[in-house]
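Please treat every number below as a calculation from the coordinates, not as lab data. Computed from a predicted structure; not experimentally measured.
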Structure 1
């Protein structure tokens, strides 16, 4: 099998979370594999993981490696151990251009962490779904107290932080999209990613009346129009930008769009290699490869069908997608969103109608702007 080398890694350094967001694929969509994971990655497993990354990078002559420290909530590792984690990774991968970041719910961010991340040039991405009255409907602590006001405090600390990488925001079509956009953009993040909530052909997206309806596209189009015609284009919205890029023959980096091979690998706190970790949203254990850093190299992992499937582009798509004029841009949609028990991944995205409507609107808008 011809495979692309892996240059991006998610290392899950914590398996638990201090929030209990009701839509979380990790904890609240049926998969309980986190219960068998150590709470925090051990030094032994971290060292082995980084050794495997180094081994793979050397054999493939890679120059740049991206590592995202993830969870659960990664800051639960604590400041002292976090400092050691960064040191281990940087020392072992000193031959490469390393870009390291974290994805956090932000409620534990403080000056101590920020001083460390500033010194070590660690990028910080946070998760927030809008103003507290929206965010707190789904993103709350285990006692059901909302997290929005605490995230606001963290955002104020991050406002002038040079390694603030942006905001992930899960779409809820019950929220007013312009209110969400105005609120998030007021913090002037470099990037906002609006994420489709996880759904399959067996578990339909919330609020979609029919699978050929376009509620999610309609929601996103309102934000696109405000962004495209407004004065905040300094904020990157990658879904919009990549659709524009594909329309002029370019390429993108999101695994939710396009046909480029996915070069991302997940390593769990126990050292297990995983496929797309969001596969947990389709059925328990769907992400498990049965391989780990103790016994398997990354070259071994690349031969696994679940990994190779993500690298073969259009060959992995349903005939419906292959026949579609938008396939180069859409790429069939995000892998978990194609799943059904009947056909497994041999389906278009359950958001197919939304993707067609969004892509069509963006193409039409940008063409008119050029004229």
Structure 2
């Protein structure tokens, strides 16, 4: 077990929830959350971190000086900081995206190299190439797209996408930065003898996520129903049949806690982790759940044009992780949405003024 942990992006949705879960499970663990508070709403997590005894440092992984001037050294770095939108860079410069996700990851790895810290990298399913995902064999059912049993690529099946899925091809500017980060982590582990773990996550959702149309869509969808705001099905004919699997952030925290406790066993491993086929939803199905939980119906428009880097279906096949660790998500999509609804309800006064919530 480490005695001190740095969580980058520690005031963000994933980082703050991981830090709080680790502090709850390991009360004696010294935790520092580093964040530049770039994403609106992340400042709401500062009081939660402070009340749990987690030190917050306002800093930026783009700046080596901010990392060099941290108050102490760490046994473990959990790299959660990122510009997380797959649409980032398409309507302007990708500089912030690349400086944060790619250069920032390099700076974190340099800190790990100098201090001999272990390293857990929170990556993404967006590393898989868009055109290959679009070329999967699927069928259209009443409320969703469904993957066929037989697929044209290794690593793909009716159960979803596994780690053996081919990586050649374009994936999105965001996906490129995360795959590049994975490669850097692997090279640093080999070159400098670091113990590193890579987690390729599907859609992570749950309370304290500041949802937007381009990222955090589950929370965004629930908030729109709660506050009675209009929505749109975007892309793939505007019918809302595109599918993603959902992972509750607390289920991810359970996995990270196991990796913190058993770093020797996980070191050098890369795993897909997500909600899996049983934890998947289409937008139409998401709408039905939001209506049932909130009791509200909102108008939903249709935009047939597909956005850059979007895919009709992505489901995580994580059988390799489950066979290795016995970890599997315990919360259903309905659990995720119910928890999110309760959080919005309890924080309505703040969230209703926090665009685009």
Structure 3
């Protein structure tokens, strides 16, 4: 099935041949065209959707991940970036070097599925709770991009989903927002310090890929973009890594390099939401949590140093870990609320969220 027709962009194809692989469905250029399986309304400008070329599942998702203990795995280097999620009490780790080639992992038991997606073009990762009532709760790559970012589709209803907007953008589930799950992005060395009993997704994916080779040259550090965006905000370097929070009307970004070499907490207000932003530049880690508890109490947080996985304490005497769980104190076992936030490259965040506030500009 072909999800999108468009005219190929010959310049992009030359770039594509140089890097030898596609990213976030990015195998072709051009926009517009007629979507054969899209019906009715789009929540995004259809003329700015880019056809990735390979088509649906041209970049194959991992649907049956295999794991190995973090203590024994030999294919992940200490400085490698990873994504981690704690699901049903187990911390699971997904290396960026595998996600670069697959972008989507469908995981969890049938009774409690989730999908983790990562777009290499925008360096953005999110995890959503799956729908256990669906005969097929899995997601795949659509072959489409919007603002250089991955568009997923769910295999049950063929609804298209914007990764960075985190919403159904066309199809039966349009406007539906999936339930976001808390993730950690950091270096593998930091993750091992935090959760030594974690398990790591292996390269036994059922596909042959050069996982030990980053496929996009200097893309992570250069100003070069494979796909242009509609609104290039020059307040930060395009590839600067930020963690951002957003709602339907506002957005705010915190540059990862602005946190410094020791863990910092920022008790902040975003629109009508009380939040805490915690980060550490050396660990390449940041997270944003809701600091209003279910009983209405708004907590104030301070950083905890040299006690991983614990990263914060509050004015009630509770200590909180990197996933936002109270590990000690009167609220032990309670969980901070997940926010509509994630880490991304600035160029894409700034285009999705025009006039986004920047908490600090670290240069």
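Given a computed value of 14.4 for Kirkwood radius over Cα pairs in Å, for residues 73-184 alone, which structure among 1, 2, 3 does it belong to?
Here the read-out was taken from 3.
Quick check: 143 is what I get for volume of the Cα convex hull per residue in Å³, for residues 121-240 alone, calculated from one of 1, 2, 3. Which structure matches?
Checking each candidate, the match is 2.
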